[in-house]
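Alright, structures below, take your time with them.
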Structure P
Amino acid sequence: MSHTIYRPLADAGEYPRFAAFPAAASGVGARTKRFEEYVADGDYLPHRLWVAERDGEFVARLAFWAPEGGQLPWSADYFDFADVEVGAELMRAAYAALVPPDYSVPPHPEGGRPDYHLFLPPDWHERADARSDAAARIAAAERFGLVRFVERLNLRWTVDDGLPPRPTRLRFEPAADRYDELVDVMMRVNENTLDAHVRRDVERWGPRPAVERMIADADGLPDGNRDWWRLAYTPAGAVVGFMMPVKVPAPTLWYVGVVPEHRGHRYSDDLVAETLHVITAAGEDRMQDSTDVGNAPMAASFARCRYTVTGRRIILV
């Protein structure tokens, strides 16, 4: 009987074999760029790319992502296989090798393990082939021990989509040098947030520590770009919300929010639009963002600011 070996790639020379492994024809697991482009950006390294091998042939693959320079993986993806049990065993072997007892990265500052991000076509709910392929990957991840956490929309904006008009009804001020005020505003936003990750962090650590960790993690990124952060005010001086764009490696909104008493006026549109003007003034030409499927108001703001939904993503933790 053939023996299955679970191992990382030996070196970069195995990248082509990893990239050529059959992906789901339904588009489940597909990324927005070619694998080679992610490698060129420093997102994947041989020791974080794992395969199941039988009789010299790859029968499953699993990738772990980290931003360029990251010492430990932040998340897992590129999870493809023909047999669910082989997929589960590959995940088990790879996590055991790559997640040390003192594991800590910005998404998991107090330990844990990398999330598995299952990338999905925008219409996956309506297609039987995509639902089947997604179910197989979820089943393998659950056999390993992960649990489904949230489904998110993946969104992209580029300069070709056009800049929305620059907002004029709010005044924006740099936020990085107003730490106490930024913390207070973020705590108020979090009181009834629709973001599942933020709700989890507030429950885990408490309102202020959760916000302080969020700021510290953003500030600790290699290209955190504190100069992009803003607090927003009405002309009368009442604070409305904040925006915190960063680069990981493409620009993204690390967090954005409107305080409860100013919701219902589409101020989130102003925050997103101002973000696009700030990052383009800095020479950037795109944003990669996401929001929970259940956060309909934020999804609507992105749409009004000319973002495109590029797919969906289920996160298992």
Structure Q
Amino acid sequence: MLAITGASGKLGGATLSALLSYKLVQPSSIVAITSSQPESKTWTTLASKGVNVRHGTFDDASTLETALQGCTKFFLVSTPRIELDFNDAPEGQGREKHHMAAIDAARRAGVKHIYYSSLAFGNPSKAGVMRAHIRTEAYLASLKDVKVTVIREGLYNESWPLYLGYYDPKGDDRETVPLAGDGKICWTAIDDLGLGNALVLEAPSDNYAGKTFYLSTGPDTAKTMQDVAALVAKNRSQAVSVELVGRKGHEDFYIKTRNMDAPAVEWWSSTYDALQDGECLINDPTLTKLLDSKGRKAIPMEGTVAAMVRG
């Protein structure tokens, strides 16, 4: 049995969809773990796919242990509770707290192989968003009683508005977007990541046990935020460009001018230090090979931006 957390979310949902649509795993052999309750819309939607639906939440590890009973493989999709990372959360108190609780629950339940969805930054990294992933990766590496695979998921095509200064694809009127820094990113569509994950999960356990790798497009299609702004401008028929203002300028603008939450902005602004260092310029052919095995090419960033801007 294969268990997936976040099966109704973006990455977990795309992975579940690929497993089912490509008939890689029988629905009856999949456990979709959700924090929702029976009879909720999320629960019934998952159940309609023919998979086993079980309740489990990061806030109560015992529910995850129960949900994971009988499962041999576990795809742990990282928690979206980013607020846990704010204010330089000490080790063990950021998002890794939830991840470690889920990992230990899986071990108690008898899971044989844990696959963890990390993020496609470097390790070590300057990005605050990567800190909890690095701590989780280190914890996984210390374990001797379970097989481990770390999948560093490419930065989503669909997440460009966040990187482009919280840009609103439909109604943002800014011609100049202040950012702390810039650098090339190997953008990767969520659907492509879903299929890549699904093929890794479907493969014999020993194929990926003990490995850490990236699922990402290659450097030949990488784009900076300035490049993305140009794509937005093209599709909106208006000027949009990036102005590099440094960390302090970035934080001052979004906290004081845009009235955004200070801990969130300060946590996120370090991302641009990582971009400038080239952390997100990835050269790993794993995803390309996996997509090729199913006759697919990576979804280009140009199409994603056009769809999000034009609707």
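Supply the structure label, taken from P, Q, corresponding to FRET efficiency 1/(1 + (r/R0)^6) of positions 60 and 212 (r between Cβ atoms, R0 = 41 Å, to 0.05) with the calculated value 0.90. Only structure Q yields this read-out.
If you work out FRET efficiency 1/(1 + (r/R0)^6) of positions 92 and 188 (r between Cβ atoms, R0 = 25 Å, to 0.05) for P, Q, which one comes out largest?
By FRET efficiency 1/(1 + (r/R0)^6) of positions 92 and 188 (r between Cβ atoms, R0 = 25 Å, to 0.05), the leading structure of P, Q is Q.
If percent of Cα pairs over 23 Å apart, for residues 132-275 alone is calculated from each of P, Q, which structure is the one that comes out at 48? Value 48 for percent of Cα pairs over 23 Å apart, for residues 132-275 alone corresponds to Q out of P, Q. Can you say which of P, Q returns 19.5, 56 when Rg and Dmax of the Cα atoms in Å is computed? Checking each candidate, the match is Q.
In this comparison of P, Q, the computed figure 33, 25, 18 for Cα extents along the principal axes in Å, for residues 20-75 alone is attributed to P.
Which of P, Q yields 2.0 for distance in nm of label points 7 Å out along Cα→Cβ at positions 236 and 260, as computed? Computing distance in nm of label points 7 Å out along Cα→Cβ at positions 236 and 260 on every structure in P, Q gives 2.0 only for P.
FYI, it's all coordinate maths here, none of it is from the lab. Owing to the predicted nature of the structure, the values given are computational and were not obtained by experimental measurement. Cβ atoms are built from the backbone, for glycine too; each structure is taken alone.
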